[in-house]
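Computed from the coordinates by the stated procedures, all read-outs in this text should not be read as laboratory data. What you see is a predicted model, and the numbers here were worked out from it, not measured in a lab. Cβ atoms are built from the backbone, for glycine too; each structure is taken alone.
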Structure I
């Protein structure tokens, strides 16, 4: 059980406090309810660009990291298609430094031509290194628009193309910040050995004067039900042929999300999974294979991916894979297999919750989902899963017309 307190400032900032008497450290985690799905299709990559811009200094503080490092702390951030999350870890005695820095950049980020140009170049370089110049790096740039035709999940957090970041104007950047970076669109979690009233006073001191704004309306284009099998073959300078089967699955707040999560573990979590045993150990079709879910808030993807062994064709793999999926469709999973999966899921969850930072981030995330106490109740959803739930989900998910297949063909194998 992760205990927490919640309060809201008059300007709309939601604050969560998690007391931990066992650590001398404190975490200040700020989740902004903005991700790549909130971008215009003609101006993508902005949420990720802001992840970098927020470290570029404010009107009052030219270098975000310097005061934090002097206080013995460190910071970082990440962006997804759904959220942008910033975190600071530092000695509890110096928590005011982190609160000062976070509140200051929420209120008065510096929009200087130099900062924009520096961070723009950093993002462009990242786009080139991670997505264009790395083997299999552009897979998601190809797979997302294959699987999604209308929903903004059809582009990556890095953006659809480099030109969108290259052409970002100062006005574009200011508009994006004004719409999304304010108290009503943020969830702040503070974790450490403090008292609630102490934290309430500190947060009010540092964040209370930031002006109130309305939370932006989110009107997203929903993805129509996929009615046909989609396939795309790309040739790349990669060591070996690779495959990515993407199946549409339920949104994060739906029970079907958890069913799909368990199915992905059953198929490809580790060396005891069905696909690893059948396709790698027994049939020796692949050098590696795995299954996982994209973890999106809206309807996302269950992905099965891997690399072919030399001399194995895509058709050979395809036949064996669909046969393995059919097993899940035609007969319920044995209770013993389900129990093994649940033990692994529970162990992974308990291990993750040992870290103070993970607890703070997860509290913010569950609050975004609707209630931070979901962090304490999620295990009940997993416990209630029965073999028939998984079979019904497999029947619904693992259909050809619900699948988008990306094949990456090695140019060296021609």
Structure II
């Protein structure tokens, strides 16, 4: 897997992380089979809420990686959804400390909780706050753990719905990988007004499998450069995805690699000062012709710089100009049909970021399954005190 032998994977305590990145297409296949069987029921639940109220607020929430699911989805879902539905992404970590800034009594609200374990204290507390503050309050729990507190708390509640991800998506490693992509695919399929057909899903799954089979060489080429800093850039949903990509490197390198994220246009406004001769910039390129112009502009600017840093460009298909400008190019669609939107690219691009972080972790002598042996970070966050809220 990713040019790692079974012995190397075991010796570096990387079994969970490597497998969980590698098996994502298989997990997605199972996810879509289950989702499509229940799609009508899920959509009817949402339609009943939409039809009951003049305006419905949908808050996508979670903590850390789970919050980045919503961040990445909101631009795409907002672009083509019905007029009386408003999508927002607000982390549980913001809601818990400032509930009245984000939860409104008289605004009908669907709280969509993304959770690998379903036991994070902020996630459980956010639900409790929503129940206290919002008069017309509904829940959708998208989780990888059927035994988590979030899933258990809504059993038998007609105003709530659970989407349970395949068991293999419940990552055992510290860093979330297949849990992230499974939840984001499930939420997109649930909330998009477009019909999410088996053909569309299969196209993305096939691209993912092809990418995973060839990705080891691309990752090894980038790792041939001894970088100490990495910047992930993108536009629109891909700018939001870059936050998750940067976090994977930060987590799996135990903070030894400085990792930041920014939009292609926003990078010039200060963050660009991070670049030195030990830096890599990874650019997630849009397939939208208009948006792509801005991605190409920053690529040209970076390629012309004399800083000694390196560039890896991720793009849907081969592009001669991109190949001339970037040090490495990773294409994610080997098929003949376009993937259609940047959301489909996002779930493929993030696999590169996951694999790069995995192998950088090993190269640094860190154990990917437990990159924080001193307990600074953990699989389920610890040390959070939840205070009683009084209306």
Structure III
């Protein structure tokens, strides 16, 4: 096992395109870190640089405290699991898992010991004499993982390993991956564009966009305390709603009403030294509720909204409602048109925008109703219109404030 550290690492191709821009990220020994972001954000390139499959243009990459910029892949003691299982169809499960050890001319007793250990961890013992064609997709992916585990490497690198599985198998494999990594304690870097995987698998999640690291933190912290507009819109499903806002004396005026700012929010706003009164107001769907079901709370503000669409998923109701006005800065325009962002429509367009509320299944709301709802004003986020940074972010101690804005 080993620590992995990016120190201002850049990847620039011959045509001048920078896929990764001055990436600095430390992954301690034994940590499970997720690299997440839309297609083309640089996450897979970063992973391939760790593996030695991409040359590093600038900066230093250290594994176990040693600079490995010029080391060949085979000299890095790294095991990689790809989206494609890449199993040899003419070999049994046992032979597929043992292949790298056989190439290294390891003793048969060592090979048998390592294969049997990995098979037990992965639940593959009954299938060791089967061929890949006789296995399900989830079993094949476990064999691919077993081939990596038998090497007992310093670190595992996983490039969207679950994307070829159906939804049910992905859920199953997510829980198995967490269990396996917890048992082995091996440093793991996992690339995905699926935010559900990112939020449920990793110790920490690193969000990337256009080659730039936007924020790295524990999953819950990313969700509740985003650094900027991009992180706020990318993390969460349905996506955060955004409204245009105008700061006043202790309030922010929005298309859904005048929202009072809590003392905590005012202090954070003063600390951030906002340049002007125009802001973007971010509200998560779950911070709305049917007013008829909400308990009395001074943090809840009531307003009325026309309900345009109802989606009931059993455990909750998604109510889509319209409002006048728009919150699209240049950066939000790009987010709304990004095909890799789920629920980008929540960002709104035109002179009439839309938002999504996640309501209790007990609500009797119907399509085309005018519903009286509450909004939790203590949970709102305020963003700078010019650079996208969160003005009301709670900063943890010893945080690195040098986070590049989404406008860069």
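Consider the structures I, II, III: one of them gives -7500 for helix-only ellipticity at 222 nm (-39500 (n - 2.57) for each DSSP H run of 4 or more, over all residues; to 500) as calculated from the coordinates. Say which. Let's see the in-between values first.
Details: I: -12000; II: -15000; III: -7500.
Derived from III, not from the others.
Using distance in nm of label points 7 Å out along Cα→Cβ at positions 70 and 222, single out the structure from I, II, III with the greatest value.
Top value of distance in nm of label points 7 Å out along Cα→Cβ at positions 70 and 222 goes to structure I.
For which of the structures I, II, III does the calculation of Cα extents along the principal axes in Å return 74, 47, 38? Intermediate results must be reported in sequence, preceding the final value.
Working: I: 63, 48, 37; II: 57, 46, 41; III: 74, 47, 38.
Clearly, the read-out refers to III.
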